[in-house]
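Asker: Once you scroll down, you'll see the structures, which are given as structure tokens.
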Structure I
Amino acid sequence: MILSTCSNGVRELRDRFSSLNSRVGKVEKNYDKSAARLTTLEEKIADLEDRSRRDNVRIMNLPESVEAANLTTYITGSLPVWFPSLSDVKPEIMRAHRIGPPNNSGRPRTVIMKMLRYTDRDSILRAFRKSPIKVDGKDVRFAADYSAFTMNRRRSFMEVTNKSQKMGFQTFLLYPAQLKLMRGSTQHVFKSPLEVEDFLNGLATQENEEG
């Protein structure tokens, strides 16, 4: 009698455990689906925001002491001086402003320029890649303006980008967040830093074995 009762109890516990496992499995599947949907929505929202910013240029480390009263006027007059190749193109700036309130950190606030055309933005970025500039002894950088979501994804490639360059690859960060590697006549495109890391590790192992 006692043995039968224990057996029934064990069977009942086993059934409950099996049912619980099944429920957990369903919850995990639903979670994975929800996470995938959330990622898709985030990517779509980021893409919309990126499109709204595609005429923008970010200027980093531009000293605040140089612009006098009107930032837009200052940059409009300075672009042909910084980049003589733009003298014929004459990019048109609709407006320019610095991000955030003045601060006492000594670090210049980032400038956002709204160009009349996205082709003007591309012309400026191409000119900067060919001819980096200094203003009052400071290295000034120009970059496209992306949403925070896209910026974070692009930043995640920084470490593997540096590693790739040390291994002799030319690196190109493609929109929205893919890394293109070129060495010799071969090229590779990766969608995540982990893919790049695995590729570089495998390549290093292969080259060590061959060497």
Structure II
Amino acid sequence: MGVPLRTIGQILPELQRDYPDVTVTKIRYLESEGLVSPVRTDTGYRKYSTTDVDRLRYILRLQRDNYLPLKVIREHLEQMDAGENPAPPVPAAPTAQPTTKSAPVRRVIRMTRKELLRRSGLRESVLVELERQRLVVPRHGTVHFGQEALIVATAAKKLSSYGMDIRHLRAIKQAAEREAGLIEQAVAPYPQQSPSGREATRDVANLVVRAHAALVHSILDQR
């Protein structure tokens, strides 16, 4: 009896043990790019064989350790699929860093809850509700609040004078979550813990935020 096929939800935890950043979105992206081809059931569900999982591991390792673009990985896999024995792809050379100009350093803000209240001007009860709705949260892994929390808290204070409350901020958060999902999908081909992955995430996020702001202003101008 052969090894049973597994769903994407069953293979994901196994892959995440070695590649914590891999997601369902990334696996599906690799499939859409033709790098892996799981079978489909009559109802359309993907089913992965042991060979498929090994192939995914190989692709993820080439991305993580060699920083290779998908184009190079695809060509390498096509040679293997054709029965050839190609040499392992050469790791991508690191991008030269300019020596005459340093990249701008982002100042990290670390505030206590008391400091956040003072700087934003929020009432305690409003901050409690913002925290309950996960609209204002501490920096990951800490009890301190950062720049993003201050921006949201200050905006909440000012928007209240225009009659906008927590309910409206929840709608803004939902839109932000959808945009974050689009960004994650766009940068899925990049190893997320690599310099190129972090740079791509920042770049796409900045472009999405700028496009969003421009579209909002454009829509309002046309009304």
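Every number here is computed from the coordinates shown, using simple stated rules; none is lab data. Worth saying up front: this structure is predicted, and the values here are computed from it rather than measured. Cβ atoms are built from the backbone, for glycine too; each structure is taken alone.
Asker: Matching task: 1.19 is the computed value of Cα Rg over 2.2 N^0.38 Å, for residues 111-190 alone. Pick the structure from I, II.
Answerer: II
Asker: Consider the structures I, II: one of them gives 0.05 for FRET efficiency 1/(1 + (r/R0)^6) of positions 135 and 199 (r between Cβ atoms, R0 = 25 Å, to 0.05) as calculated from the coordinates. Say which.
Answerer: The value was obtained from structure I.
Asker: Quick check: 3.8 is what I get for distance in nm of label points 7 Å out along Cα→Cβ at positions 63 and 143, calculated from one of I, II. Which structure matches?
Answerer: II
Asker: Give the label, chosen from I, II, of the structure having the highest value of mean projected area of the Cα convex hull in nm².
Answerer: Top value of mean projected area of the Cα convex hull in nm² goes to structure I.
Asker: Identify the structure, out of I, II, from whose coordinates Rg and Dmax of the Cα atoms in Å, for residues 71-126 alone was calculated to give 12.5, 39.
Answerer: I
Asker: Sticking with this structure for a sec: To test your reading of the models, identify which of I, II gives 3.2 for distance in nm of label points 7 Å out along Cα→Cβ at positions 151 and 183 when calculated.
Answerer: Label of the originating structure: I.
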